[in-house]
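Undergrad: What follows is a set of structures for review.
Since every read-out is calculated from the coordinates, none of them should be taken as a lab result. Since we're looking at a predicted model, the values are computed, not measured.
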Structure P
Amino acid sequence: MNKRRVLITGGSGFIGSHLVRKFSEHGDQVTVFDIRKPDYALDEMGSFVQGDIFDAKAMKTLITEADDIIHLVGLADSRVVQNDPMKSFHLNLVSLQNVLEVCRSIGQRKIIFPSSAAIYGITDDLPIKENFPPNPTNTYSWHKLICERMIQTYQKNYDLRYVILRLFNVFGRGNEGVIGLFVEKAKRGETIESFGPFQYRDFVYAGDVAEAIYHAVVYDKAVNRIINIGSGKGTQIREILDMVCELYPEANWKELRTNFIMYDSIADITLARILLDFNPRSSPDFMKQIIREEMM
């Protein structure tokens, strides 16, 4: 495999830190472009350019110097999105449109886009396959689906290459998802309240997600495909709560009643295994280790 010149837009946060580490292991040239400085030390792993994704001139300069673009800019918290749809529209859709337009003007670029399993909504069958019809249920999932369609439109009309990865529940150092929220409450000695602790979710480690994204960049067989990225295994929320309470013996949790529709979400990762050589780690002992070493 040839060494790549990779641009990571919005790479200063959670997934970006794992990605930079992964590409640096292979000696690739990585540039992180973000409006804020990274939460992690870049050191010799890559370079950082501070700037605004809506600055077309800066974007053109950076994309011209890159072979591949991993577009991480976006508003990922669905609760924030629901309360501020316009902010989501700008960060999720307009930012992507800017990148696509620069790629169109330059040509011969590939974009890796982390989408979300949220676009599937509530499904009757498990595990969830990529050919299941999208069924968005909130603003966040609709915006992610629109982003996917935008990318596919540019591929059909302007020969842009892409890989869309539908991420399930990513966890690890720096994540503010459900596991991170549980840990923070346990640290403060608060009772952890959970809606639907008996639902199953597919938790996938951020380091494994970084491996999938790396292979999406370097493997041509994944080009112009939509691929699920999960562990392929369902874990009850209750199991996570018990892990956290085991690590924090003073912690406890309780179930809250809700009118929300309960559902399970588990990825079919057959395509990821075939196209990306994807082999995620998902045992309870591994999850507990990551929570202990990276999230406590």
Structure Q
Amino acid sequence: MVLDDLKLFLAITDARTLSAAARLARTTPSTVSRRMTALEQDLGAKLLNRTTRRLTLTDEGMVLLDRIRPLLSELDQIRSDLREAQGEANGVLRVSASIGFGGRYIAPLVGEFRRLHPKVLLDLRLEDERVNLNANEADVAVRVGRMPDSALRSVKLASLHRVACASPAYLDCRGRPAHPEALVAHECVIVGPAGRSGGAWRFSGSGPYNPEPKLIVSSHEAAAIASVAGAGVAHLPLWMVATDLRDGRLERILDAYEETSSGGVYLLWQERPPAKVRAFVDFLRARIVTNEVAG
């Protein structure tokens, strides 16, 4: 028996038609039919009942299917384990990241990572709920907040350092404040529940400032977009507006009063990671951990 013919037989049973199996195997229905005939002759048993519309398994075909499915699965696992032992990244890589940071920094990089590691199937999940790496809910996670559990390995991708910023057009019209108290003369874009302020803006060397809400949005992403459009001053994490600042869509103000944060955006993974995780961690560290993002 030829291993590829057994795999083709399994594909046929899943696809239910010769044409569908041929498409999966990137060959022709006639070739699939010929190879199945050869397999039946080799085994000395009829495996498939063929009609013009569909295929059904004979009793012997059912016996073969039950025996080879776990064997082929085990063979695939052995191949994957051997590649891992040789340091080759392969297999399914499950990555969980916050919607804001993951959408802005990780999603644009997945195409490049796949080109570098074509044997890795990347499953990127953008979600703000935290997954449990210890329960194998993901292989890699991106979390925003305080330094995570030390039982996990981690690297800091970005700081939670906040900056005050506004569009150059807005600042040319309304002026550039020299002190946090001067924000009283400005339109401030607030992040918070409808009808309520999102809390005080904290600055170094100055007391907390409670801006009067003129525009309230439900997310930091919306605040950044509104500020770029000239709606006013926003107080946002540097990683969220780093690209807008670099490209001139936003301008940083009150630099002397910026307050640093002990929190950050962390990339987490377990001890003794497989090659696919090591490859992804090294890839992100090389592309995301920069002074511009980390602050």
Structure R
Amino acid sequence: MQKLKISIVIPNWNGRHLLEKHLPKVIAYSPGCEIIITDDGSVDDSVAYIKKNFPRMHVVQHPSQSGFAGNVNRGVNTAGNDIIILLNTDVEPEYGWLEPLIAHFQDKNVFAVGCLEKSHEKDGIILRGRGLSKWSKGFFFHSKGETNKTTTAWVCGGSGAFRKTMWDQLGGMDELYNPFYWEDIDLSYRAAKAGYRLVFEPKSIIHHWHEEGPIKSKYSKNDVMRIVQRNAFIFHWKNISSKNLFFIHVLSLIRLLLVSILHFDTKILYGFFQACKKIPGIISKRHNQKIFWKIDDELLVLDK
């Protein structure tokens, strides 16, 4: 059995308090792994804290905030090992999490493996990490799946492992989605469309404190929803290759925009117009992705 080398990439933005709380467990339960902290222009003392307390740890710094995808890509580009594990600053693993996660990569067609998230939320601990998806009326919908199966529609960019050679082939996370959201769903979709496998591993357990993360503490709910809506449009325009599905999408989009105008839904309208500004980049990305379009969009669903 081939022994695979592992790099753990932790993207950070103003997360000094999270690194202090969660990084020790990552280090303790990840023996032999390279750990890279990639900092996205933090204005707190994150970098100073790492350099003082973990002087041998590799820190990749960027002078200003670029967004999640850009920050992750810098860390992955720095890593030199076979498997990249992405962990957000607000997560920490349980003991024994690595072995079942990495075992799946003995299958040469596996691109990514997701962890079971014990998500600490207001209503208690919710089990997350496995995703479902479907196409409906020209739109791609994703949702939480039950955690008793190993299939998944996507692998989370904050608690998942990825094969670096395939990551590099696909071009990593798409920075059109900066500052955040949809970039891991997009990457997983492109990988599945290229014929690569995505797996969910319930024995690889991490704890996730969503409310502690920098997004919810730095952005309003309306800001987040506007960005989510923009990135949803980007995803569709960038990834749909089926002519029939694209036609249905356009008809549904017109209907959605008319309803949004009637109800003055500024989040959808803002997202649409902001996505339109990205059309030159979307067209360029579509052109570059075409060589990986091996499976029809309608077949890329996992609804149970």
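Undergrad: Please compute mean projected area of the Cα convex hull in nm² for structures P, Q, R and give me the label with the greatest value.
TA: Largest one: structure Q.
Undergrad: Next question. Given a computed value of -0.61, -0.68, -1.25 for log10 I(q)/I(0) by the Debye sum over Cα atoms at q = 0.16, 0.17, 0.29 Å⁻¹, for residues 114-177 alone, which structure among P, Q, R does it belong to?
TA: Of the options listed, only P reproduces it.
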